[in-house]
1. When volume of the Cα convex hull per residue in Å³ is calculated for each of the structures P, Q, which structure yields the highest value?
2. Can you tell which of P, Q yields 23 when relative contact order in percent (Cα under 8 Å, 6 or more apart) is derived from it?
3. Compute FRET efficiency 1/(1 + (r/R0)^6) of positions 56 and 272 (r between Cβ atoms, R0 = 35 Å, to 0.05) for each of P, Q and report the one that scores greatest.
4. Tell me which of P, Q gives 21.4 when you compute mean count of other Cβ atoms within 10 Å over residues 80-87.
5. Going by Cα Rg over 2.2 N^0.38 Å, for residues 48-103 alone, which of structures P, Q comes out largest?
6. helix-only ellipticity at 222 nm (-39500 (n - 2.57) for each DSSP H run of 4 or more, over all residues; to 500) computed as -26500: which structure among P, Q?
7. Given structures P, Q, which gives the highest value for mean count of other Cβ atoms within 10 Å over residues 88-95?
8. Compare Rg/Rh (Cα atoms, Kirkwood Rh), for residues 72-223 alone across structures P, Q and report the one with the greatest value.
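Every read-out reported here was derived from the displayed coordinates using simple, explicitly stated rules and does not represent laboratory data. The model shown is predicted, which means the values in this text are computed figures rather than measured ones. Cβ atoms are built from the backbone, for glycine too; each structure is taken alone.
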Structure P
């Protein structure tokens, strides 16, 4: 515990000590006076309890003036979250109303707006490649704007999505090494989470599971959200009707490789539920908590108790 005005803490101690000494002396003198008069003291604790409560209240009020503070561990959600959106043509399918991408955008915006400023959120748009549209920051209004600008185009590369997300997390380009080269040292980012929103149909390299292993080595969890239905739908691409369906096996493998989880989102409600279930990091941060209010409340309670007891026992306050 610390005090903003430690001098007042010293004053409170001196006043408290003086009250104890004075009350003790008063009790002794009262006992001598009764003995000299040849009578026994009556009333017992009733004669002293109310004054003790009043004096204790004064001491606590002086202690409150010292502005005491205690440092407590406060749990809070923090860290870095990368929202990696699949913007491939298949995300334009309407098996989720109005489309897979539009439903994912709506749920993501609700998620971003619900996060505290202790969470830095970035946005990655990926198809055949990966483009960082918003670097991780706690400026959540800008994050929402970046999500709203997403449009469907091209194919799907889950490996590029993961590598692009890792690039945003570590702040430098991340690529998969060619065997037998060792994987790059990305440091350890246990407070980072990648949320991969996709229909899971991987149509291009690099290897998504190898990229997931790289994320795992860096302590980054990947939470995968499968947007769409297993039955699938058709989408019009350059005048051709292309069938597209959700590849849950690949998304489950990616999440499992990093200690994350796979979430199926077959409609808008399931998308919202998937975001609520995301395993974001909770840290314990030391935070000074001022105790002035509780101490003043205790002092007032002591004053009120002393007054009530005095009125009940003697029909007057003092």
Structure Q
């Protein structure tokens, strides 16, 4: 029975990769253009901001929380970076401005959730509205043109034959993997999501850890914004937003992250981002109306949530039998 239990857990760990391969094969059968080499590189490049924001989403979901402000946070951060460059700030200063703003938003979310014990959904929903208003207030010009050569090199340059954005996202994912698997921050995040009471008894500083988790979400929001600014020459208040947040949540959930906390991986999020990007591109190639693409994404997320609930229930039943 123990062998079956561990075997099931190992199989579940490969589910996102199996789904990605299945979707690639299905897409190739419908229209081979989807899996052409140039198309696959484009799919991977378009998945980069989804993957980076998805990692931040994963960290929050891992603790059974949620950050609804991340999508509009990308817009605010992008406007701050582009606006800083437009006013003549050097790139490091503009990036520091965006990072500081997002870390402050994360800090505010974490403090309200941890100290005042207001549910994450309500807290980050209020923050989302506030950040959206701040974005419109800051974006006085409405449209900003980004001409920084370093950002252009990140968005359109190549490293070892691959788009620089893909290489840099892989580096961010590797660093995030180390953060979550090899540091106290990562181990405490898993513990907090798995069993809050047990984590507290084990000496995990619940308040500080909760705050740090939301600050980390803010930092990854900044990284996603910087990546998006590098890939688009024109920055508007509509960049990112709920559409990107939806994709990030989908990437995390499709990648095996449990909305109930305690389960997930950085690698799974990256695979989930590739799945979301593949689906978006495949639906476009298949001629699906653009207004219907979000409908399909919503249905996919719902299916993933139902699957996550079923897997969690099955795992609990197995744990009870083994216990």
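1. P
2. The read-out was computed on structure P.
3. The structure with the largest value is Q.
4. Comparing all candidates, it corresponds to Q.
5. P
6. It was calculated from structure Q.
7. Once mean count of other Cβ atoms within 10 Å over residues 88-95 is tallied for P, Q, the winner is P.
8. Working: P: 0.98; Q: 1.04.
Sorting by Rg/Rh (Cα atoms, Kirkwood Rh), for residues 72-223 alone in descending order puts Q first.
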